[in-house]
1. Taking 21.4, 75 as the value of Rg and Dmax of the Cα atoms in Å derived from one of the structures shown (P, Q), identify that structure.
2. To test your reading of the models, identify which of P, Q gives 2.5 for distance in nm of label points 7 Å out along Cα→Cβ at positions 121 and 273 when calculated.
3. Given a value of 15 for relative contact order in percent (Cα under 8 Å, 6 or more apart), calculated from one of P, Q, which structure does it belong to?
4. One of P, Q was used to calculate helix-only ellipticity at 222 nm (-39500 (n - 2.57) for each DSSP H run of 4 or more, over all residues; to 500), giving -10500; which?
5. Of the structures P, Q, report the one carrying the highest value of distance in nm of label points 7 Å out along Cα→Cβ at positions 73 and 329.
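Laboratory data are not the source of any read-out in this text; all were calculated from the coordinates shown. The structure displayed is predicted, hence computed values, not measured ones. Cβ atoms are built from the backbone, for glycine too; each structure is taken alone.
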Structure P
Amino acid sequence: MSTDRRRRLFAAVPACTALLTTVSLSGCGLVGSGPEIPDRATLSGASSVDEVGGMETLVAAAQQEGRLNAVAMPATWANYSEIIDRFEKRYGIDVTVENPDGTSQDAIRAVQEDRPQDKAVDVVEVGVAQAQAAADQALFARYRIERDRDIPSGRRDPGSTWYANYGGYISIGCAVQFMRICPDTFADLLKPEYKGKVALSGDPTKSNSALSGVFAAALSDGGSFDDITPGVEFFAKLTDRGNYISVKPTTESIKSGKTPIVINWDFKNSTSWKALLHTNAQWAVAIPEDGVFAGHYATAINRKAAHPAAARLWQEYLFSDEAQNLRLKGFARPVLMKPMQKSGSLDVIAAGWLPRLPHDQSVVPSSAQMAKAGKAVGEGWSRATDGAR
């Protein structure tokens, strides 16, 4: 195993030091008091910060609401814990995350539920395919963020209902203490020494990360963005050989050796390394050269958001330099990485600890291709893996 392909460190990003007061804040500075706050109908229909009345007014309106209802945003996922903490302290808005370990499917279901207005979900983060499917059902509000032009086409909805915020690459995590040799490729995973040791991040019929793992396996075995079937067949082979186990990995299952090999996003496997840092476990992360697969997660506003101003402020914050650098701190690759490199605002220390790519890969599947893949996996997954324990 070549050490230059496995990265395992963590770097800090300086925190904003502004003190909260009873007046409105914009960034880390005071913006004064007294902007006229639009009514709820105006805020719910605002498709840009200009339609709210400017950033100062948006901040004041969001602070008046005082709350943000989110769903399926795990604290250890792409550094949500620190992002939420910074947002709360910066703006004095309480963030509640229901079902934090839920899937993209769970998030969409929460948006679809008929709830009292104050209980409605405000914001979601889901895979790009799920985001586009929800947009097609008119579940999301149209809101054009200020940095819209910096987001590459294909990583945002032309109608401004969702934006990719960050992404990653499918990787193989390995508990070194349980393995004589760690696998570097998908082909390696078929070897007999990995019997009963290979886990996927979840159920690919429900989880975007697990679906992406199957997609990466497809690319390693003759598949393409238009054909994920070889990926399903790959897991059928793993199951037949007894290598694949249908156990959702956790820090504890990794430490115990129950799931010593995990297929997951590089930012999640790298976060597992951090969680294991002060234990006896040793964790290595590699992006397999035979199945280089990139993907993104999108953020969107519920069309029936309980707190429409806070939801729009959250969107703006997620695409700020601060929040994008906080994604890096969680080993995720911010969607604004290239513009921030160009402007000099990127945290280059944090960027330096990202797992190295075996070769450049800038093309990612479209939302339509992801949706097609999800359907194919839904139709064939249980049949392929019924023998997995």
Structure Q
Amino acid sequence: MRIGIVTATYLPSRNGVATSTALYVRGLRARGHDVRVFAPRHPQEPAREEGVYRLNSSFAGARALGAPADYPVMLAPGPLLTARLPLRDLDILHTMHPFLAGRLALRWARLSGAPVVFTAHTQYDQYLHYAPMPRRVGRAMLRPHISAFARRVDAVLAPGRAMVEMLREYGYGGEVHLFPNPVDLAAFARTRGEAFRAEHHVPQDAPLVMYLGRLAAEKNLGVMLHAFAQAQASRPELRLLVVGDGPARLEAQAGAQEGVTFTGPIPYARVPEALAAADAFLTASTSEVLPMSMIEALASGTPLVAARSPAALDLVREGVNGTVRDATPDALAAGLLEVLAPGRLPALQAGARASAREYDLTERAAALEAVYLQTVAREQAQGRLNRLR
């Protein structure tokens, strides 16, 4: 198949949508498909990228909209650039966003006659505090737009139940396919974390807790740090590494206690090494959909201690690969101490690895191929029916 993926974020940007999209591109190409990625320009993009077509972007626009610093805002291509893009022979288009990238996918679908698949990745309500407008106004504009966009595409996917619920709340009543994000299990299975511990001065025998992800207000970092402090009061040997960057880093770092280290951002290639160093993954965030970092933690054999949310309930099998607790310091601290108990931790680590198998890239790419084939077949059958009328 000739597949066009239209995304507002792509490598080398570091976020879950960019990472999962790049993994699917790799998995689909391994299955023999011609995959073309249409993504915004990035200052650190490689000089040569097979099958990646860069559109103009603006970092100033990203700052104005409150987007992460590593998330350039895509700009609409003009007719000259559009004419040079390989669009007219596409069999299917897949977009990760309901805004400009989504509108481009719908517009380009008219050139090729290809159906459009939409993956709803983001609980946009959780990010309205970044928008330069009152939250109430932003919500009133956002919800009908996303619902209307979902009705215009040919298939809607959602990586977790949180997104299915969001689409229903926004007024979309059509079919939604639950479609989890992938992980490259092989990259995590063969990695060890001793060097990462040594680099950050964590004793090899110290119980190590990790948070890995964006450091922002919606991640409830204060609750997470208080939970760790309470657990550390019972077990002083505990250590916490906070891996990542974001607008809340300085405030969180200023209030952190002894035994907590903020590593800053790391290249994605080092994520398996970082997670392999940890004994437990701790998050107090309730805004996640199906976060890549939590799936990757499971693939590393690192059990989860997560605040209650639809995403956590999707991922965590209680007592098998971690625990879900209320988003309070007391509850999360108790859950962390239970997971790290020496008599329980080995079984939870084995359970984490076993539960990650369903997210293996090979299987997820095959499943996405099946969605594409079904969508194309359905649209072709509908076209034949319309011609017979």
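1. That value comes from structure Q.
2. Only one of P, Q returns 2.5 for distance in nm of label points 7 Å out along Cα→Cβ at positions 121 and 273, namely Q.
3. It traces back to Q.
4. Structure of origin is P.
5. Q
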